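Trainee: The data blocks that follow each hold one structure.
What follows draws every value from the coordinates through simple rules; no lab data is involved. Note that this is a predicted model, so its numbers are computed, not measured. Cβ atoms are built from the backbone, for glycine too; each structure is taken alone.
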Structure P
Amino acid sequence: MATTSPRNKAPAKQSWYKRNEIAITPWLFLMPAILMFTLYVVFPIFQSFQISLFKWDGLGSLNTHGKYVGLDNYEKLLTRDRSFNTSLWNNLKWLIFYLAAIPAGLCIALFLNQTVRGIRLYKSLFFFPFVISQIVVGLFFTWFYDPQYGLFNGIIGFIGFEPINVLGDPNLATYGIIAAGLWPQTAFCMILYLTGLNSVDPEQIEAARLDGAKGLKMLWFVILPQLRPATFIAFVVTVIGSLRSFDLIAIMTNGGPFGSTRVLSFYMFEKSLSEYGFKMGYGAAIAVILFLIMMVFIGYFLWKTYQDEKTTNR
């Protein structure tokens, strides 16, 4: 009687998971994060769009206690609300002046990239603002700007200027808060550039030196092109940070004096949750407009990242 050799046996049929294990396994690891992101980020975004179409105080169900008003909240924001215009203009100020953190961070990173005595101490001092809380930064600069005992007026008084109540002047308060925000943001940009400088090709530096390049020419034509990824990330993060500014304003001025330091995020909080608000629909409309502004920069960041990946994989 003939027996079947083990070599002639048909291979066992693999399960669907085994056949697709390599493709499925990464998604299994990502699934918890995707679910959390969908539940706590994506779903609230769409919910904000829905709430912005209602007049609702946040009490009770939206469908039973809310009044559908369509685009009335947006029409009022864009045409009749002077506080919204002030907030939008202040966000533009933040957006413009906050970008100073990028060249400042680059200059500090170039200094800290040198091999000089005590460089570790200098790195620690410049890194310190990045690790402390924004609340601590706000309190520190509130004391710094104090019109009677603050160090700022002590410095300008020593030079010969009269004392200035920075946070009490509607024309100066926003710039004073922006200066406070630049302190930790510059430290963040510095860290990005220090990381980028570690990947600069030393052979290109040496070749440029042999060709006679030095100083600003070396920086502009050799070093900065290699720091383009760090510059791009610093730009996008700084722009988004300027649009999300809230905690420093809440700590240092609470939107004052006379509402002159409001930005969109703080105005949204005032209308939705503060003692003057509980206008959830109106606050949601402000949140939607802020989200759309931020999506312009986030979309550009994602598109640029995708283009770079396509170029690299070719």
Structure Q
Amino acid sequence: MINICNIERFATHDGPGIRTVVFFQGCPLRCPWCANPESQIIQAHLLYDHKKCVGCQVCEQHCPTKAIQFTDHRFTWDRSLCIHCKACEQACLHHAISFAGEQRSIDDIMEEIRKDKDYYRSSHGGVTISGGEAFMQFPQLMELLKKLKEEDLHVTIETCGQFPSEYLEQAYPYIDLFYFDIKHVDDDIYRSTVKGNRKQVQRNMEYLTRKDPDKIVFRVPVIPGFNYDDKTLNAIIDLAKQHHVKEVHFLPYHTLGKVKYEKMLQDYTWSPTMMKEEELEKYKPYALSQGITLKIGG
């Protein structure tokens, strides 16, 4: 069984052609701007929409472990008590409660993927594995990868690169294209902001570029207050050139995930101001001078 957030069909921004994207649960990083915070932990997460809630407290009455409480008419949820029975979701007539994340079998996921095989062939598309971070569920990832290649499907994986290198060595033969996050080039800033080990990411990136730099694309979430400055972004372009990576994507910061934090009863702490794609066009001439194709957006 795999813990997944979602399966998205007919995706066109997550690799070549028309694709089905399987979003795995679980991520080792804690980026404060994360657009999919519900995917950070492997288990399902309750989402509460206060705009739909009428305060009837039926959910509290149906919760067998008392994970849901109303204190001073305020909804609270204790994850440590929740057994994910979803009795609260079923009891809420106003659809104020839902759960992000579910367990699906490999066979079930493959059945969903097979529905669009004709579209993959006609568009030179395939399957993209995203997250979260799929390498957090490594045994299940390997099982799915082998099933996909048994059916000769093109496989792209979107990864933050934060996982043991031996995992990458085992998975590499089954993956056709890596969309690899390069968030920063400074170890201390990386560690303090996203709570990760940039040196491990660098090791995995270097393994891929030694094997075949044409199989890796750098994906850079451009975040004001973190990496949106000429020195950092030009350094990432230089990193691509150094390792013979030919394509880099700059992904402008957006706040589309903010509502998810509210539904997860968490504060969204990053800037509320979204970026425009035009703000990143100025980096294209430098990238071109380094032999790099720079795309803005997904």
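Trainee: Which structure, out of P, Q, was mean count of other Cβ atoms within 10 Å over residues 99-106 derived from, given a value of 20.1?
Mentor: Numbers: P: 20.1; Q: 16.2.
The read-out comes from structure P.
Trainee: Have a look at P, Q and say which one yields -8500 for helix-only ellipticity at 222 nm (-39500 (n - 2.57) for each DSSP H run of 4 or more, over all residues; to 500), as calculated.
Mentor: Working: P: -20000; Q: -8500.
It was calculated from structure Q.
Trainee: Just checking, which of P, Q has the largest value of distance in nm of label points 7 Å out along Cα→Cβ at positions 67 and 243? Mind dumping the intermediate values first?
Mentor: Values: P: 3.2; Q: 3.8.
Going through P, Q one by one, distance in nm of label points 7 Å out along Cα→Cβ at positions 67 and 243 peaks for structure Q.
Trainee: Right, next: Computing FRET efficiency 1/(1 + (r/R0)^6) of positions 75 and 259 (r between Cβ atoms, R0 = 25 Å, to 0.05) gives 0.70 for which of P, Q? Numbers along the way, then the final one.
Mentor: Values: P: 0.70; Q: 0.95.
Checking each candidate, the match is P.
Trainee: Of the structures P, Q, report the one carrying the highest value of distance in nm of label points 7 Å out along Cα→Cβ at positions 35 and 219. Working shown, then result.
Mentor: Working: P: 5.1; Q: 0.9.
Checked P, Q; max of distance in nm of label points 7 Å out along Cα→Cβ at positions 35 and 219 sits with P.
Trainee: Which structure, out of P, Q, was relative contact order in percent (Cα under 8 Å, 6 or more apart) calculated from, if the result is 26?
Mentor: Values: P: 26; Q: 19.
Of the structures listed, the value fits P.
Trainee: Suppose you compute mean projected area of the Cα convex hull in nm² for every structure in P, Q: which one lands on 16.5?
Mentor: Working: P: 31.3; Q: 16.5.
Derived from the structure labelled Q.
Trainee: Going by mean count of other Cβ atoms within 10 Å over residues 43-50, which of structures P, Q comes out largest? Mind showing how you got there, number by number?
Mentor: Details: P: 12.8; Q: 18.4.
When mean count of other Cβ atoms within 10 Å over residues 43-50 is calculated for P, Q, structure Q comes out on top.
Trainee: If percent of Cα pairs over 14 Å apart, for residues 179-250 alone computes to 66, which of P, Q did it come from?
Mentor: Values: P: 66; Q: 57.
Comparing all candidates, it corresponds to P.
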